[in-house]
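**Q** Okay, got some structures for you below.
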Structure 1
Amino acid sequence: MNRNFINDNIQNLNELESIIGYTFKDRMYLLLALTHSSYANEKRVEGLNSNERLEFLGDSVLNIVTSEFIYKNFPALPEGEMTKTRASIVCEGSLMICASKIMLGNHILLGRGEENTGGRSRTSILSDAFEALIGAIYLDGGLNEAASFIHRSMSELFNDSGNSEIFVDYKTQLQEIIQKSGEQKVNYRIIEEKGPDHNKQFVAQISVGDVVLGRGEGKSKKEAEQNAAKAALNKLQVK
């Protein structure tokens, strides 16, 4: 990545560092975290890459920090419930909220197409950039600095993670209701995939026998199925 490119974005970087409470030793990491694939593809600046690899790294760092928090703070929680709690804390919607709190959308570098179609407020772009930012801090300052940022940014989610009412496995809840009524097994089917590959949305349909109980959308098939189960529960007036 060209150093002149960093100088061209110096004000943007200064503002974000002030907000997140971390100053990068190597701002190339920060700039990379903010570079969406649409911008990298459009500008084609020599050596300019997107934040996708940093997102991958940041996702792993976020998972280990969250796992450690759950392990230390909930000693009686079984492994299965630990997994569910972690998945709920680090879900796309939660990360989008955290990204919005630090106004990350204002600082992401987007191509014209994404800019014109509301990319700065798109859940997938914000959540991915938030993970990329975690990855950047990890590479620049190590695990302790990345963990500190995660705890600062996600303190409310971590503090609420012990509230079982917040994190609900709708599929399991619905299955239990159906089994109690003596009905057949719940069936899930992905009926539609829409959007570009980098922002794919899945539509799931849930049914019992020939009766459709609900539909739901999500970035992943699992998320779509959970939302379909939630819709079915609402239809059955079960909370």
Structure 2
Amino acid sequence: MKIGILQTGHAPDALIETAGDYDQMFCTLLDGHGFEFETFAVLDGIFPSGADVADGWLITGSKFGVYEDHAWIPPLEDLIRAIHAQALPMIGICFGHQIIAQALGGTVEKYAGGWAVGRVEYQQDGQTLALNAWHQDQVTTLPQGACVLAGSDFCTNGILAYGDTIWTLQPHPEFNRSFVAGLIEKRGRGVVPDAILDAATNALDGSLNTAEIAAFMAAFFTKERA
């Protein structure tokens, strides 16, 4: 199965050598499931010729806001709607979670409650789900047809589903401990309040449900659909 990665951001230069760029992180996360990957760096103006170029799609995170005026955002929204219309499986992570919601009629805003950095916990079906996060923006108004699967008091719309073809997640299953530690030092200082960064640093060794989410994502792409 071929997965098209729509890359909407780049990792900090200081971290790419050891961690890889955002598309490579997802290739690592989903390794072992027999996927073929092709990256389209949409933020650099590189788009696929159409929705049918891949069997499934994954949209990465980004330092940009989905509501910002960038030339690549409107055609990305058009592509999202085309993928949705063709009922192809699509997963969105962080920025991907937000841009899918916006493209389908929802609202994304800079959250008044501030930043989520590092280990966060969501409640899903009575169970606690822990992953690393890095965001200030949130989906605040759901598109028609979106279903909330998990969230928290801080981030109500943490995991969304649109039928059985789109699944989106606000935190970052592809971010491991060392990458978050690097982000804190290379991208966080002077932007995110120190108290939040210090708390995230203290929680770096906390357990995460990364393996479970990776297995779910692989199964989501490959499951049979009517």
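Nothing in this text is a laboratory measurement; each read-out follows from the coordinates by a stated rule. Quick caveat: nothing in here was measured; it's all calculated off a predicted structure. Cβ atoms are built from the backbone, for glycine too; each structure is taken alone.
**Q** Suppose you compute mean count of other Cβ atoms within 10 Å over residues 28-35 for every structure in 1, 2: which one lands on 23.4?
**A** 1
**Q** A value of 0.95 was derived for Rg/Rh (Cα atoms, Kirkwood Rh), for residues 44-171 alone; which structure in 1, 2 was it taken from?
**A** Label of the originating structure: 2.
**Q** With helix-only ellipticity at 222 nm (-39500 (n - 2.57) for each DSSP H run of 4 or more, over all residues; to 500) derived from the coordinates and found to be -18000, which of 1, 2 does the value describe?
**A** Of the options listed, only 1 reproduces it.
**Q** Turning to a different aspect of this structure: Which of 1, 2 yields 19.8 for mean count of other Cβ atoms within 10 Å over residues 92-99, as computed?
**A** Clearly, the read-out refers to 1.
**Q** I would also like to ask the following. Could you tell me which structure in 1, 2 was used to calculate semi-axes √(5λ) of the Cα gyration tensor in Å as 37, 23, 12?
**A** 1
**Q** Upon calculation of Kirkwood radius over Cα pairs in Å, for residues 60-123 alone from the atomic coordinates, which of the structures 1, 2 produces 13.0?
**A** Comparing all candidates, it corresponds to 2.
**Q** Shifting gears a bit: Given 1.07 as the derived value for Cα Rg over 2.2 N^0.38 Å, for residues 100-179 alone, which of the supplied structures 1, 2 does it correspond to?
**A** Of the options listed, only 2 reproduces it.
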